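Since every read-out is calculated from the coordinates, none of them should be taken as a lab result. The structure presented is a predicted model; accordingly, all values stated were derived computationally and were not measured. Cβ atoms are built from the backbone, for glycine too; each structure is taken alone.
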Structure I
Amino acid sequence: MENCYINGIGCISAQKSFEKDYLIEPIVYSEENILKVVKPNYKDYISPAAVRRMSSGVKNGIVASTMAINDAGIESPGAIITGTGMGCMQDSEKFLNNLINHDEEYLTPTSFIQSTHNTVGGQVALGLKCKAYNFTYVNTGVSFESALLDGLMQVENQDGQNVLVGGIDELADHTSKLYKLIKHTKSDDEAPYDIINKRTKGSISGEGAAFFVLDKEKTANSYCKLADVKFVNNLENSGLETFVNDFLASNDLIASDIDVILFGNNGDIEFDSYYDQLEPLFGEAAILYYKHLFGEFMTSSSIAVSLGSDILRSQSIPGALFKNEVSHPKGEIKNLLIYNQYRGKDHSLILLKNV
């Protein structure tokens with residue numbers, strides 16, 4: 001594949017990811033099963049009048065995209081590509097509640113208009129006055145990966161420079177209650193939560209937004225090289241290693257070439273076995289996890305790309321991310337692999353390389 005570099009990053013999450021070196025002293029969540037974002041000062045990025053009308057997902061998306069653009073040192077992207085699993089759920093719930101409470105009469109359309117999945121991409125474009133290619137992917141657990149693959153192809157085909165790619169999802173009150181009811185979120189009475197040593201049904205829910213500026217040109221600010229992205233909807237346990245090995249072989253690598261692997265463990269006893277199965281394959285690598293700090297959501301892999309990019313540029317790994325006993329890879333961290341799946345489906349691999 002042609003070169004594609006990550007030249008700018010912006011991230012809003014359940015950690016203070018808008019600050020430098022925020023994982024030196026991470027926020028430790030042991031009593032919470034729903035992790036909300038740590039709010040930045042939105043008024044530094046959005047006018048006070050506009051902030052009041054926006055759901056958290058839209059605000060977080062605008063802030064994260066602005067951070068990425070500023071980090072890359074560009075004025076406007078050549079394309080805006082977003083991925084979201086659930087879209088703007090807060091406005092969806094608000095509109096439906098008004099529909100019920102007012103007997104389907106005297107409704108204002110604002111919440112309905114702002115509830116569409118492409119609201120974030122549209123608001124980012126409006127703020128930047130950007131009329132370039134703008135697309136939103138809604139593919140459940142690989143929504144972000146779909147956007148990332150599109151961004152990679154935009155760069156490779158030289159159709160766009162400084163392509164802005166992001167993943168966004170937000171929590172909403174009623175949906176969160178439903179997730180607990182159907183055991184997608186862990187029960188309230190299971191605290192303290194430990195997703196590695198105390199696996200139970202469901203995960204710790206989260207939300208967040210992470211944006212990246214992709215370009216074919218390497219700069220002094222480049223974090224890493226985005227080498228490849230691959231995903232599949234259905235995959236049996238027996239085919240998992242083949243899926244991974246074939247992906248690595250297509251990039252002229254084998255498992256022992258991977259210095260760091262970032263797994264998407266979320267503590268769900270029904271589905272974390274996928275990660276257990278792959279661990280022996282990467283016995284020489286540093287094995288990391290991150291959802292104990294950020295929570296699980298359909299585009300949580302965007303957080304993983306942010307973490308992986310920081311690791312490759314800094315050549316250091318925050319202690320809070322280690323899952324195995326390997327303290328640090330020997331020598332340079334060259335290849336970092338991210339593997340994620342969402343409730344046994346939507347398996348994805350993202351390969352990042354040091355520049």
Structure II
Amino acid sequence: MDTFGRMTEIGHERVCFHHDEATGLRAIVAIHSTKLGPALGGTRRWHYATEEEALYDVMRLSEGMSCKAACAGLPMGGAKSVILLPEPNTEATEAEAKAMGRFIDTFNGDYIAAEDVGLDPRYIDWMATETNHVMGGETVSTGGDPSPFTAAGTFNAMKACLQHLGRAVDFSGLNVAVQGLGHVGMDLCRRLHEAGANLLVADINSSVVDQAVASWDAKPIDPQSIIECECDILAPCALGAVIGEHTVARIKADIICGAANNILVDPARESAAMVDRGILYAPDFVANAGGLIWLAGLWLGMSREELDRRNDEIEQTMIDILNDAPSHASTWEAAMSLARVRFAQGESKEPAHAG
């Protein structure tokens with residue numbers, strides 16, 4: 001399918017390619033929707049095998065951001081950007097970041113960039129020297145690292161899953177497998193450990209696995225097999241597309257609730273297959289909305305009290321979606337239904353912008 005065909009199918013407003021000759025920056029911005037307000041979404045800095053792979057990633061991620069904002073009740077749209085690296089682990093430079101900031105500024109506030117895989121607050125601050133439309137820095141921009149809020153929201157979503165299954169909302173003695181020990185995964189592990197859970201962890205970086213073992217008595221699991229390990233809750237917290245058509249049959253978890261974006265290769269297919277297998281899937285764009293709530297809320301001028309309240313509401317939103325799921329093909333379909341309703345409700349309203 002060509003790019004215009006894919007845009008029509010998914011419903012994107014704009015997909016823009018950019019090359020900066022001076023720095024070699026190659027980047028794509030995908031704005032999925034501004035129906036509810038300006039579109040906020042992270043910038044992912046990654047080495048893709050092909051341009052087609054990068055385009056597929058940015059379009060799926062941006063659609064997820066629209067749904068995330070809608071289900072979180074935020075007057076924001078959804079977008080995403082990717083920086084295509086020539087080689088894995090290419091060193092980030094201030095010049096590259098500034099070039100990306102200039103690209104973002106061409107959208108005149110329709111797109112607000114933030115941190116994603118491969119970026120940190122320093123990179124965000126470099127970008128912010130060239131545009132006001134970026135969140136997540138510490139000196140030039142504001143917001144800092146949103147990962148603690150993402151982890152808190154995912155933890156709240158796990159509580160909703162336990163309640164939906166009629167189980168005690170108590171993590172004591174539960175076996176929780178966390179795949180991916182980045183900032184979000186590590187903070188989620190800390191919360192789970194403090195709540196009494198037994199942790200099973202995996203990451204391609206052995207040093208963070210060692211840290212989790214030393215800090216929380218976690219059990220290390222081979223990264224290639226953690227998706228299939230026996231546990232109460234499986235929490236994918238790394239890159240997406242980790243559960244596909246053939247993976248579902250091998251899952252031994254009661255609940256899948258993680259912080260990664262686009263956990264399922266084909267959400268409609270895999271979520272329906274989980275219904276057949278009796279696995280409760282927490283739609284990822286609802287579970288991992290905490291980071292968006294944090295940065296979007298700051299952009300909109302919300303107080304810390306309001307931000308905390310909205311993050312806590314992830315639990316009730318997830319409960320409502322799970323309870324509504326029997327009238328849909330899956331929990332993912334129920335979440336998408338909620339997002340569509342909120343898109344429709346917001347179309348006739350004046351979009352909210354920061355003051």
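Quick check: -13500 is what I get for helix-only ellipticity at 222 nm (-39500 (n - 2.57) for each DSSP H run of 4 or more, over all residues; to 500), calculated from one of I, II. Which structure matches? Present the calculation step by step, with values, prior to reporting the outcome.
Details: I: -9000; II: -13500.
Answer for the origin of the read-out: II.
Quick check: 0.95 is what I get for FRET efficiency 1/(1 + (r/R0)^6) of positions 171 and 267 (r between Cβ atoms, R0 = 30 Å, to 0.05), calculated from one of I, II. Which structure matches? Could you put the intermediate results ahead of the total?
Details: I: 0.95; II: 0.65.
This value belongs to structure I.
Match the computed value 5, 19, 22, 26, 18, 8, 2 of P(r) over Cα pairs in 5 Å bins from 0, in percent, for residues 235-274 alone to one of the structures I, II, and report its label.
I
Structures I, II were compared on distance in nm of label points 7 Å out along Cα→Cβ at positions 131 and 243, and the highest value belongs to I.
Comparing structures I, II by relative contact order in percent (Cα under 8 Å, 6 or more apart), which one has the largest value? Write down the numbers at each step before the final one.
Working: I: 24; II: 17.
Looking at the calculated values, the largest one is I.
Quick one: mean count of other Cβ atoms within 10 Å over residues 299-306 came out at 13.8 when computed from one of I, II, so which one is it? Corresponding structure: II.
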